[in-house]
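Each structure below appears as structure tokens.
No value in this document is a laboratory result; all are computed from the given coordinates. Predicted model only: the values in this text are computed from it and were never measured. Cβ atoms are built from the backbone, for glycine too; each structure is taken alone.
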Structure I
Amino acid sequence: MRKSLLTVGLAAVVLAAGSASATAESQPGWRVTYVSPDTGYDDFGLYDVAATGPQDAWAVGSRQQGAGATGALEHWNGQGWSDVTVPGSTGSFNHVDGSSPNNVWVTGATYNGAQMAWHWNGTTWTSTPLGAFNAADVAVIGPNNAWAVGNADEGSDTGTARHWNGTTWQTVPMPFVARRIAAASARDIWAVGENADQPLAEHWDGTAWTSVELPQVPIPDGQSGFAYFNDIVANSSTNVWAVGRLYYGSGGEELKAEESEHNQAVLMHWNGKKWKLQLGPDGDFALSASPDGAGGIWYSTFEHTFVHLAKGGATTTEPVAKTSDGRQAPSIRQLAGVPGTSTVLAVGEVAPAPGDDESWDALIEQYH
């Protein structure tokens, strides 16, 4: 299912990232657990992560060397991360999800821009064209049930989805273009997006996608601004979180930027009956989110932090961990929680190390 990952052992595996002391490892916190080794690639970043259990996890992204690029796929087998080569993967991988070790889907594009979905059945990879469709996210519910949301073509504002029924990817209309998707069950799926100035949500009830009314995100009087969602987490049918950004500013040139421009995290919660809005403190906003294993969520922010929002409402903040040579990810691309535990994984990339070949490196961090 969406945004799940391994439970034990991962914190002990550190590839090119150094290791913390046994005492430090025993204390809950965020730590860097993987930095890609120097392979001569110009850039290597990870964009999404998912898992089906303690011995089966996947992280996807892309590597670029010169003018060429290829989809990057890292697999966790319970002992360590390793590169996986997928036939025909030249281009990029953007999203991944799976329901079991024998049912994993990856979406992305080939070198010539063709939109594709790759399927892992536990033994081999096969590819299926998605046609004129740009996948923004993917959710896998079961062998005969997977969803990819996005838009019909580059720049299109027509919402559409592709649904895997076990045989083919069928086109399903949506009220708007979705950015992210999360499933509580096969008949209880949420997707989020944006319009010109307010966030949007839509729901699948097993028959059709319909728009859902949300609380209005307030823009202060005399200010211009907008709000949108970046991610959604479905802990259960009565516990869904959507996170994103509120931006507003006066636009007055006579004011300093920090005085005239404001960002806040937009946090909306669904309790099974209605959506409720709350806003984070001024100065930062939410990028990606995942379950915390106890009914709450973790989310990453633009200003290099992780925020824990517990089920009871308590909020704590921790910095994005730095690599052993002092590098910090400019942003965390995606989070993944471990069902039934407090373990969470984060993926992204870090800027070049001092004195290296100026290549960006893939990064994995873990809270445990």
Structure II
Amino acid sequence: MQRIHQLVAGYSKGDAISNEARKIRGLFLSLGAESEIFCEISRTLPELRKDCRDIASAKTAIGPEDVVILHLSIGSEVNDVFPALPGIKVIRYHNITPAHYFRALNDHIAHQLERGRHQLKALAGTAVLNMADSEYNAQELREAGYENVHVSPLVLELKRLTDQPNAEILETYADGMLNILFVGRCAPNKRLEDLLHAFYYVQKYVEPRSRLLHVGSFAGTEQYLAMLKAIARDLDLKNVNFVGSVPEDHLCAYYKVSDVFLCMSEHEGFGIPLLEAMQADIPVLAYASAAVPETMGGAGLVFHDKLFDELAEWIVRAGRDAELRQSLLQGQQARIRAYETSDPGARLLELLSPWLHLSRTKSAQ
């Protein structure tokens, strides 16, 4: 029986790479393959340790005919183990955030990112196939000396965020205020301080009855969060909510109650929340950095300069102007349809096909 395994640097519930690894594993299982996820036990959420295997067991658990996919995203022991493993090796690159964003805020994370960049260069030539989830990331691989590089979009399950929103959150925030949302880690590369400055102009000069919602983990970036809260106080902002990490029904509700999604991030290897917001029918405004324009695919409002006063006007128009809002949503719906029609799961299998011998009678969904 075909065996296709995945290696991840961390394994948790809300993490995008963990979510994709589970989705891909389900795809392989549906095709009759055996499939395991391996991770360092110390980087695995305790309640998920029965759902994956310790990377220490990989060398004996993986055979020479097995396909082994490394999800490369940060410095990790997993990246060092990968080259010595038996099996047919494949790399799936999700990008590594430049370390300079974290220096002085969290030196440990900065070190992990620097280590990841060194491992990225060292792994060139290790795999028979290198897959990137965006052309932006593919170009980084080529520049690092990788060959046989192909774009394979993320295998997502966007429609899960339209089901069963948390009723309490729906009731709390359905009060007629303009809700501006950003979803993503509380990380310096996300430039949440720029969200605050844009919101300042919204609240002070355009729409006083407005609220800023940030949903995302701040584990490891507590110092950055404290700085953001200080900025909000200095600007005398009202209704700024740093929600933190939330379960899926809460995330679904935050998308549902929001009027505008605003992304000011300076570094995204893909940007899953951009597509999640489109799926949730929220107008998306996003700064044109890194892979963001590629992910937006011509939809939403993509801007190249952070002119906060002008941006504030567009934010309120996107949330309140019915004609503009409908035009944006139509474009975004077309983008989502195009992404789904591209069938990322089928693309993944197509790239892996030279090394697979799966039953073609089974569903690839």
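A few comments on the model shown:
- Top of I, II by mean count of other Cβ atoms within 10 Å over residues 104-111, largest first: I
- Given 64, 47, 39 for Cα extents along the principal axes in Å, calculated: source structure among I, II: II
- Test item: distance in nm of label points 7 Å out along Cα→Cβ at positions 280 and 344 calculated as 1.0, pick one of I, II: I
- Distance in nm of label points 7 Å out along Cα→Cβ at positions 160 and 208 - structure with the largest value, from I, II: II
- Origin of the derived value -500 (helix-only ellipticity at 222 nm (-39500 (n - 2.57) for each DSSP H run of 4 or more, over all residues; to 500); candidates I, II): I
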